[in-house]
Each structure stands twice: as structure tokens, then as C-alpha cells.
Structure I
């Protein structure tokens, strides 16, 4: 039998081991939060992204209520992402040309004003579907500059050494907000209408703006800014085309983003037309996907290497799971599958994002992320209306099957090309770049 002193000592050692183990886990998973500027950014993003998810749910439901048309929901989504398709490449050039923190203050302010406008129109009962179309289009123009700037700004806050971790935490923050936003939106829509969800989203932009204003510029690691000159867009495209660690993730992201990520269309149709439920169920579906995505993001935060093979398998798995979910006969089967789809989809997203950012030179990162966001969201004006039309004409199950099948087959084709050319993986995992000791600060 263990004596009292020995028992006390073993308790202390065991407790110390638990604390040390937790500290190591937290230090590995959340290490980017040690940076003050990034903590401010992350806090603002939690608030703002929660409001953004509330608006997404409320906007989709508002359009569906005004028109009773899945095609109209697809058109709204398409208009929001059409500017990215047309001008996304130029957004990357602007991200490389101007100070990123000041640019984000401007774009986030514009987005907040647009949300406030939609709230006023809805609360006063004057909203029409073409008003929603117009605001979605204007929001898309702000996103053209905001997306590549925000993506590449992460490096300036934490340095390249912690970039992989910060990108994963950004995804975890986004998905955490996705857990709260849809649930709150569902309650608000049922209780007082969609207008209040738009109004709360407008207020939520104050969180990210406050974080940006309170940052310490001298603690940033700014990338070299490019001077205005001709041929900068072509230079960025040539740079991407010559590097397999950039071009193949971007190709995969294009197919999966265009055809596989039309959840705003198919989930609202599943809630209303397949299971005959209301906005609360639509919010639940988004929450379940967010839970899976959050788990995938936290797992990715501890990953130290990324291979192209992982991207291919994750994309194939994501598409296959969509097909399985589409064929699920009962609500009790469909809903849990959304958890797994969210996890696999986030694994693909994080792996692609970090691979591309780490492989890009600092002075090229804005343009590279401009192309990345172009293919990721710019394909929505093509895939959104198409999947919306298929969903409305042949049913939500067919729409989801088509989206998943295209994503899986495209990933399999890319994987086959990589295998045949002996490029299934890079020569070595893309390493975490080491921060230069004499990196210039703002």
C-alpha cells in the first residue's frame, strides 16, 4: 500500500504532468495567440464572423421567402461573388501595393454600411429582391480587395514561422462563429424577422475595426510593397504557373469551391422541401457543419507539414461524402453526415491555404492569394446558379449529388495527372518558413 507522503507526491507529479501536457497542447495549437496584434485581430474576427453568418442565413431565407425560388438564392450568391470572378486578380495586386491594415479598415467599414442598409430596408418593409441583389453585388466588390488583403495580412501579424498555425486558428474562429451565427439567426428570423439579423451584423463590424485600430504598427512584419507599374498581374500569373506547389492546390480549390460548396442553396432546400422544416432546421444544418469544420481546423492547427496527396484525398472524400448525404433517406442520417463533411472539407481548405501561402514569396503573396480567392469564390457565379437550377428542377438530392460528383471526379483527375507525372507529392513537405532575424518592421 502506498504511504501518504508517496501518495501526495504521486498526486503532485501526476497533476504537474497533466498541466504540462495541457500547456504543450495549448502552446502548439494556440501559439499564434501569444502575439498581441493577432489576439486583437482574432477577437474582432469572432464578433464580426458571427454577424456575417447571421446575415448569410437571414439573406438566404429572405430571398427564398420573397421568391420561393432556389434559383433566386443561387443568383444572390452568384452576384455576391461575381466581382471576385471579374476583378479578383486586381484585388491581389492592390493587396501587394497598399498598406494592408489601412486597406482592411476601409473595406470592413464599407461592409458594415451595406449590412446596415439591408437592415433598414428589411425592418421598414420596403425590401425587394432586387435590393438584395444590388447589396450582394456591392458587397462582392468590397470583398474583391478585402479577401486577399485579409488572407495575406496574417503573415504580417505573426511572421512566417507561425503562419500555418494562424491560418488554422482563423478557420477555427470562423467555424466557431458559424456555430453561433446560424443558431442566433434562426431564432431571430422566427421571432422578429430577418432585419434584426442584418442590423446585428452591421454592429459586429465594430469588433474587427476596433481590433485593427488598436494594433501596434511597429510590431507588424510588413511585406515589401510593390510600386505601381505595368505587368504586375501577368508577373503574378507567371509566378504561379511555374510552381506546382501553387498551381495544383489552386486548381483543386477551383473545382471544389465552384461545385461542392453551394451549401446556401442545397441546405435551405433540404430544410424546406425535403424535410419540410423551417429556418431553425436550416440553422441547425449549418451549425452541424460548423462543428465538424471546427474540429478539422483544430486538428490542422497542430499539423506541421502539408502534402499535395492530402489535398487530393481530402477533396475526393469531401465529394464522396456529399453524394452519400444526398442519398440519405432520413433526417437522422443526413444531419450527422454534415459533421463529417465539415471536418473533411476544412482539412482540405486549411491544407490548400497554408500550402499556397507558405510557398509564395512575401512580395507575391497578395497576388497569389488574389488568384486563390478568385478560383475559390469566383467560381460561385458559375456553380451557384447551375446547382440552384438543378436543385429547383430535379430536387435538392440531385443538386447535392451533382456538386459532390464534380468535385470528387475533378480531384481524382488531378490526382491521376500528378501520379502519372510523378508529382503526387512535392519533393519534400512545404516547410514552415523561418522568420528572418533582421526582418524589417513598420
Structure II
């Protein structure tokens, strides 16, 4: 059993997870960060305990059964297993909550993973409580869960509506829907909370494609405030910030911007050589950063990694040694991570695209031609990255600041399809 006291000290600063590999000598623990200031000026929520520093947890979903596990990252102990009806895709929200989407069953299970940190600028407060399911959102074919503007919007394709929950309600252990946003028709859509309203997808004009064709702006009370002339054929992959909403289309990146209450839109071309088969299908980023990263197409046609900078509207096309299966971005925006089909984890410089480190993380290369196989996933928590290996039912923890060193490998006992980190 790892030395929990040392482990807690090592992760008291938001950045640190410094235990050694399972069954290997423990690494030297980092000193607690002086920004941690428990018990002084913020009351704990009912049922929670204030702790000395962040105690991050890993959320793991099972591709086969629908089970969702919450692990303590200091001890590798499974704190709770949630048994859902169907394989769930988990979206981690506000570094605390897990929205487990059961598309087949028409349900979204909202879980409080039970670890969070509140930043007061000059110090932080961290809290823990037992993981618990807060409730279920139900509707026709739930799909995208999007966080933004202190809200989270879940779009139900079969109903053509998004159900929106305020974070203030979640903090009170409530999943009461604060708003219902109606799209024009049922479709494979999305609602992006932004600027006290929503950028909502609009169904394709010809009605033959389930994916949307463009977007419009809805006010908080449901009125359509603005329509965009910029088309977005076969939209899939979105991101939102305080002022920008973006979406990947077959013919380029749709980018809508709000300033002084007015909306504008444009189509940003992809880099040379990127087309419908190698365009982004999803984005990864962090709050407060202008950078978004994506795999350049699905595994079957992948051509590396794409980095988009919203400040310059510029792209970096990173050529990878093998097909990029999943990607992530460091919290400071300086490094891009990718897990490749050859079984390696690679680190790239965000600005230049140059590879800076790599390590082996999969027990065997991934067979991208096997359509039934569950691909690996990568997620970032503080200064560690976590990569799932569904074939070996493990998750690898990587210290990406230390030459992509493999720090630990967890035997999670499931073919993990999605990962999330909470508590930081």
C-alpha cells in the first residue's frame, strides 16, 4: 500500500502526483504548496471534508458494461463503482462532476465524483466527499455534453433540445434543469453556453444528414437572437470560450465571436492537405486558454495532430510517427500529447510541433483496422497524463515534465473507453 501521507503532501499543490509505480520504490514527495490554506475563510459543503491540498481522483468508464469507477489517485483505491445499464461515455465537468451518457438507454447519469478545489487567487481550498449519483437526465438519444458560462448543456438528438443545468444548482447537489433550449428540429446537435445565451446547431437544410448544417444564437429565455450565414456542413467537434464558439466542418472551421453584444462569424480554412477525411472530429483544450488540439481525422484516415490558436486563427499540423488515436493539451498550453497506434505516448511543443519526449504505454500496438476495438484515451490532470489501454485493462500515469516517464500503471480491470480527472 502506498504511503498515503506522503502522497497527499505530494499532491497538495495542484501540480503534483509523485508516487512511484505500483510495487516499485516510492518517489520523493514534493513539498506542499503554500497556496493551500484549509479551514480559514470558506465553509465546507454539507457532507464534505476540507483537506490539506488537492486529492485528485480518476474517473474510468467501462466500454463493455457501462460501469463507471472513481479511483483515489494517491492510493489507487476504487472509492466507488456505479453500475449503469449500458456502456457510458463520460464527460468530466467543472473538474468535479462526471456526466455519463447512455445514448442507447436515453439517460445521462450525473455523478459528483467527490473531490474539488476552489481557487481564491492567492490560496486554494480543497474538499472531498464520497462519490454519489445526483440524478438522471432523460430524453431521446443524449449526445454532447458541453460546459461553458457556468453552465452545462446536454443535447438530446432525438428531441432536438438541450437541457441546461447551472453550476450553482450542482453545488447544491441538484440537477434541476434551469433552461430547455429548443433547436429547430431533432438532429445530431449541440448547444454551446456562451455570453448569457447559447450557440445552437441548426439541422441540415436538405434533411438527409443527421448532423447540423449551421448555427444560430438563442437567448437565455429561448428566443432566436441571431442566425449565421456561414454554413458548417457535417459539423462534428465543438469548443467554447468566453467570446468564441467554434465547430469543425467538412470545409473548414466555423468560428463565431461575440463582442459588445454583436455576433460575427467566419470560416477558417484548414491547413494545406487537410480535407474531409482528416479534419478534426473533436477538440481538447482548457478554460482560459486560446489553444485547441485535435486528431487530424479518425484512426482509419488519420494524418497526425492539429493545433488551433484562436488568437491568430492559425493552425499547426503536427506530423506524427503513426496514427494519432487521441490527443490532449497540457494545462499551461505549452505541450500537446498524443497516444499513437504504435503504442507510444508522444509529447509535442505546441508552438513548433516538434516532438520533445515519448514513452511506451500500450501492451501492444493498436489495430486501427479492427472496428470493434476500443481505442485508447488520454486525459490530463495537473502535471500527469493518463492513458487507457483497453486491451490490457490498464491505465498508465505519465509524468510528462520528466521526459514522459511512466510513473505508475493501474490495473483497472475494465476496458476503459473514457477517462476523467477531478479534484484539481
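Laboratory data are not the source of any read-out in this text; all were calculated from the coordinates shown. Everything numeric in this text was worked out from a predicted model, so none of it was measured. Cβ atoms are built from the backbone, for glycine too; each structure is taken alone.
Annotations for the structure displayed:
- Identity of the structure behind 1.00 (criterion: FRET efficiency 1/(1 + (r/R0)^6) of positions 112 and 264 (r between Cβ atoms, R0 = 41 Å, to 0.05), calculated), options I, II: I
- Parent structure of the calculated result -27000, given that helix-only ellipticity at 222 nm (-39500 (n - 2.57) for each DSSP H run of 4 or more, over all residues; to 500) is the read-out and I, II the choices: I
- Structure (I, II) behind the derived value 74, 67, 51 of Cα extents along the principal axes in Å: I
- Structures I, II were shown, and relative contact order in percent (Cα under 8 Å, 6 or more apart) at 28 was computed from I.
- Top of I, II by mean count of other Cβ atoms within 10 Å over residues 88-95, largest first: I
- Identity of the structure behind 32 (criterion: percent of Cα pairs over 19 Å apart, for residues 336-415 alone, calculated), options I, II: II
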